[in-house]
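The data blocks that follow each hold one structure.
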Structure I
Amino acid sequence: MRPAVSFARRALLVLVGAPALLAGSAGLGFVPRAEAEAAAAKAPAALSMKAFELTTFDGARHRAKLGRLRVPEDRARAESPTITIAFVRLEATTAKPGPPIVFLAGGPGVPGTFLGRVPAFYALFERLRGLGDVILLDQRGTGISEPTLQCVSEASLPGNAFETEDKLAIALGGVVRVCAKMVRADGHAPEAYQTNASADDLEDLRVALGADRLRLLATDYGTELALAAVRRHGDRIDRIVLAGTRGPDRVWKFPSALGLHLKRIGRLVASDPRYANDLPDLDATVRRILDTLAWHAMSVEVTDAKTKKKVRLRVGPVGLQAALQSDISDGVAASLVPAMVLSLARGDSLLFARRIERLYDELGSGVSVMAVATDCASGGSPERIASAEEDGRTALLGGVGNLFLGPAFCDLVGNPDLGAATRAPLSSETPALFLTGANDGIAPFDQTEEVRRGFPQGIHLLVENGWHETLPAAAVQDAVVAFFQGENVRGRRLSLEPTRFLSVEEAKAAATKSLK
């Protein structure tokens with residue numbers, strides 16, 4: 001996959017599904033309630049639009065419109081404060097546009113307008129303009145929507161945060177606690193930022209745009225939102241495309257499934273001539289390293305991005321587990337995994353130290369309260385939670401992927417569980433295209449098939465050599481455009497170039513270059 005794919009992927013994930021991302025990005029700071037309501041009050045109507053220029057990360061400028069829609073924060077409360085949902089509208093280039101195509105980004109917590117600036121994503125949106133308006137939506141609590149529940153942390157993580165899961169939970173729990181208090185002090189309710197509310201925002205947007213129906217294009221968490229929109233407003237959804245599907249009751253992850261995915265990656269590594277002799281069993285090597293770290297935590301020197309000073313971290317198994325859970329479903333990040341593991345097994349910690357440094361800076365930068373609240377609200381069935389917790393106690397990669405879903409975090413945002421009905425299997429006649437990367441350990445093919453079976457008009461395409469994020473690939477974009485045009489894409493073969501694993505020397509050269 002191309003560098004642009006990696007850039008977007010790093011925005012989506014710090015841990016697998018972790019909400020600490022983009023906290024320091026320009027335009028993504030916390031917006032106080034007074035400012036949000038003042039801005040909304042100036043708007044002459046619930047929907048306002050103005051000319052806007054979207055600048056992609058390659059420097060290209062694109063004419064667009066910036067829209068803002070005022071909606072209740074909590075539709076169940078008569079005196080609910082008003083919040084603003086922002087979006088960028090790329091107007092149709094056809095004389096006969098179909099229903100607007102709304103892009104729903106993942107995370108949760110990633111703004112659609114941010115991914116719209118990634119050239120590989122924008123290339124798809126530009127093509128879709130030939131079918132209708134394209135709406136890059138910043139879901140409630142994200143991006144330039146107001147308030148933005150993206151909280152910047154001033155304090156650095158403690159030096160022992162990566163020693164154990166418990167210490168990491170305590171460190172990150174402190175950040176969430178402070179941020180949640182800020183949101184409440186400003187008069188907003190974190191528990192109002194959840195998938196059902198965002199699905200209702202989509203319906204309000206449809207009405208405000210004067211559209212009879214919407215088409216939805218979603219990736220990662222955005223697929224869960226798209227499915228909720230089908231569940232709640234299915235008669236107003238024309239068709240949907242879901243890439244990397246997170247279906248009902250799939251927020252809580254089974255760590256052993258990621259362990260199996262690591263074994264699959266290991267087989268790919270073992271087939272690489274450069275690693276066949278030195279790393280024939282990735283899984284076994286990781287297991288030995290984790291055992292060593294459990295017996296004796298490693299001391300790692302990193303540079304704190306906040307203070308620009310060197311700090312010493314004590315890193316136990318959770319540090320490697322967190323890094324691997326994040327990296328093994330991202331093609332670019334996964335290309336570095338064999339080099340990091342092999343060098344670490346040889347007693348060379350340089351690559352591992354650089355990975356822990358990124359993790360330390362990313363997790364310490366702050367959190368998206370919206371992301372924590374949204375995942376907690378989606379919750380899990382008692383049976384799935386119990387199984388996932390038990391699994392995490394024995395799985396090779398531990399339970400760090402479910403860290404933000406425990407009571408210690410969910411209680412801080414009001415523990416807004418949406419209930420069993422939102423996690424029930426979904427059946428719909430809505431035409432749907434499901435896209436799954438063959439190397440996707442977050443939303444694997446079999447898991448997506450469970451959702452697809454509820455869509456009689458659903459089509460499921462496997463992207464050979466693809467990872468969790470497939471939309472930036474040209475072949476995938478061809479299928480998306482064809483599906484939205486009404487073509488039958490069933491049976492279409494999608495194949496990307498295989499991932500090339502970097503040698504230890506190449507990985508070290510890249511790490512050294514990034515420090516300059």
Structure II
Amino acid sequence: MHSLLPLLLLLLPGSRPMPVSGTFFYPGVLEINQRHDPRYAPSGGLAALAEGHQVGDVVNFWAQSFVDEYTTFYLTSATCRAVGEKTYIFVEDTQWESRNFDQSGVDSLYAELEGPSGIISNLEINFGPIPDELDDDPRAYILVLDIPDGWDPVTNPGYIAGYFSPYNQFTEFEARLFYGGHSNEVEMLYVDCNPGRVSDASFVASHELVHLIHWGIKPFSSQDLWVLENQAQTGPYVCGYNAFQVETFLETGGVTPINWTSYAFSDIRYVAGYGAGFLFFSYLMENYGGRDFIWNSMRSDSRGVRNIEQAIALATGQTPLFENIMRDWMLSCFIDDVDRGYGWEGFTIASIDTVSPGNRPGLDWTGIIDETPWQGPGLDIGAYQGLYYHIAQGLSGSLRIGASGIGKMEAYLLTDTGLTPVNVSGTGEVAVPLDTPGTLLLLNNAFAGLSVTASAGSTGDGLAVYPNPCLGDLYFQFISQGAQVSLAVFDQTGAVVDTRDFGYQASGERVLVYTGADGLASGIYFYRLVRGENVESGRFAVVR
């Protein structure tokens with residue numbers, strides 16, 4: 001059964017309702033690749049309405065149920081509660097009677113939708129006009145109702161917050177004959193009011209209206225689902241709403257904004273994906289062309305990542321590498337401070353993270369190193385995700401990271417004075433001294449994953465050389481007394497094959513990386529490390 005019930009299994013105790021869009025709940029919607037054929041005339045009463053609606057009009061609307069394996073349609077009675085220049089607001093009669101959505105809620109939603117700075121105007125400026133294909137009425141219908149989705153506050157907190165139904169973009173005859181559904185033959189969308197709240201309605205409408213506008217441009221079959229949903233999440237952003245799913249994105253530890261719709265609806269990561277999509281496409285708008293970016297993204301013939309690249313090129317004339325875009329987005333998600341070069345002009349993630357902020361506002365630290373020795377658990381980093389290790393004050397030694405897998409790890413040290421790239425060996429090793437408080441950011445800038453180990457400690461008074469044997473970079477860890485440091489490397493004949501001058505190393509525990517080992521052939525080599533008047537020698541092996 002296609003159900004939201006298993007969401008419960010992945011939610012934390014005391015979980016609040018978890019909203020998703022129902023537009024693509026049944027995947028058949030993505031297979032509709034045709035548009036309304038004007039040879040088929042509308043036959044319903046709504047499309048034939050000459051004067052438009054008045055407050056008090058009662059209409060039986062077709063709506064969809066989301067409790068069965070396959071989509072089913074039912075008729076529900078609703079009354080017109082507001083009429084504007086751009087919208088009709090109808091409320092399901094049963095919900096009006098139970099006061100789940102009263103006149104104050106209608107007035108609030110109406111005020112948000114209408115006017116020169118309202119939702120409709122903002123969306124039409126940024127995305128394009130709302131289509132008018134069937135009823136010759138420029139107004140869009142908003143039906144507020146209790147969407148049947150199996151929601152239960154105890155056993156099933158997942159619910160459908162709203163949906164746009166492309167069936168309504170066909171005549172009733174076309175919908176039944178070609179797609180097995182029903183049509184109201186008008187442009188409309190559906191907004192839930194149980195458990196959806198009045199305060200959620202504007203956000204939901206700004207999301208679902210983007211789907212309606214997109215359908216007016218081309219059918220959904222022309223685009224990847226994650227792009228469609230990320231585009232729709234940009235609707236709330238341009239209208240000034242923060243996505244409540246960002247908190248779920250933070251609580252689950254981060255979900256990639258790419259291909260997140262591959263998770264099942266019943267997976268909490270699907271909810272988190274809406275948060276990731278909101279953060280990603282709002283970031284792209286702010287940094288790559290604003291309105292021109294999303295306008296071109298909606299109309300691009302390219303799918304997936306290529307859609308983003310093409311939209312950026314058309315909006316800015318630039319062709320940045322996608323991995324650079326993702327790197328800066330991942331850094332922005334953690335640093336969350338536009339004044340430091342990484343963040344959003346319109347909001348901060350920390351300001352959204354109010355329900356369960358964890359060990360820091362925004363993305364949590366993966367580990368906090370406040371004493372040594374310290375050993376972290378082995379962890380996996382998914383595509384375009386990160387791990388974040390906080391280094392407390394007053395420590396000595398080093399934090400050492402090992403990574404395996406076919407992903408691409410990048411590392412940065414974030415301190416009060418700035419962001420510094422940290423060398424990652426060809427085999428995934430990273431080492432940083434602990435005498436500088438800050439956070440080590442490990443980013444997986446690839447579609448493939450990585451497995452990571454982390455530990456911290458001191459070498460004492462000795463010299464540590466690792467990994468030995470090595471496949472790539474070689475690290476030298478020691479306590480410096482404040483001196484110049486240099487390295488010479490010899491082959492087995494005693495010939496010098498490489499040298500390095502590391503310059504002056506201040507007092508304290510130091511970790512120096514010799515990157516030249518990555519270019520050496522397999523074999524045994526000898527090193528001589530000179531630290532002021534102290535000279536130490538040893539050998540290491542290179543294995544290819």
The highest value of Kirkwood radius over Cα pairs in Å, for residues 53-148 alone among the shown structures I, II is in II
Value 1.12 of Cα Rg over 2.2 N^0.38 Å, for residues 237-460 alone was derived from the coordinates of, among I, II, structure I
The value 3.2 for distance in nm of label points 7 Å out along Cα→Cβ at positions 317 and 333, derived from one of I, II, belongs to structure II
Comparing Kirkwood radius over Cα pairs in Å across structures I, II, the largest value goes to II
Calculated from one of I, II, relative contact order in percent (Cα under 8 Å, 6 or more apart) reads 10, and the structure in question is II
Working back from 0.50 (FRET efficiency 1/(1 + (r/R0)^6) of positions 365 and 485 (r between Cβ atoms, R0 = 41 Å, to 0.05), computed), options I, II, answer is structure I
From the coordinates of one of I, II, distance in nm of label points 7 Å out along Cα→Cβ at positions 189 and 493 came out at 5.4; that one is structure I
helix-only ellipticity at 222 nm (-39500 (n - 2.57) for each DSSP H run of 4 or more, over all residues; to 500) gets -12500 when computed on, of labels I, II, structure I
Output 3.3 (distance in nm of label points 7 Å out along Cα→Cβ at positions 413 and 445, calculated) maps, among I, II, to structure I
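Rule-based calculations on the coordinates, nothing more; no lab input. Predicted, not measured: the structure shown is a model, and the values here were computed from it. Cβ atoms are built from the backbone, for glycine too; each structure is taken alone.
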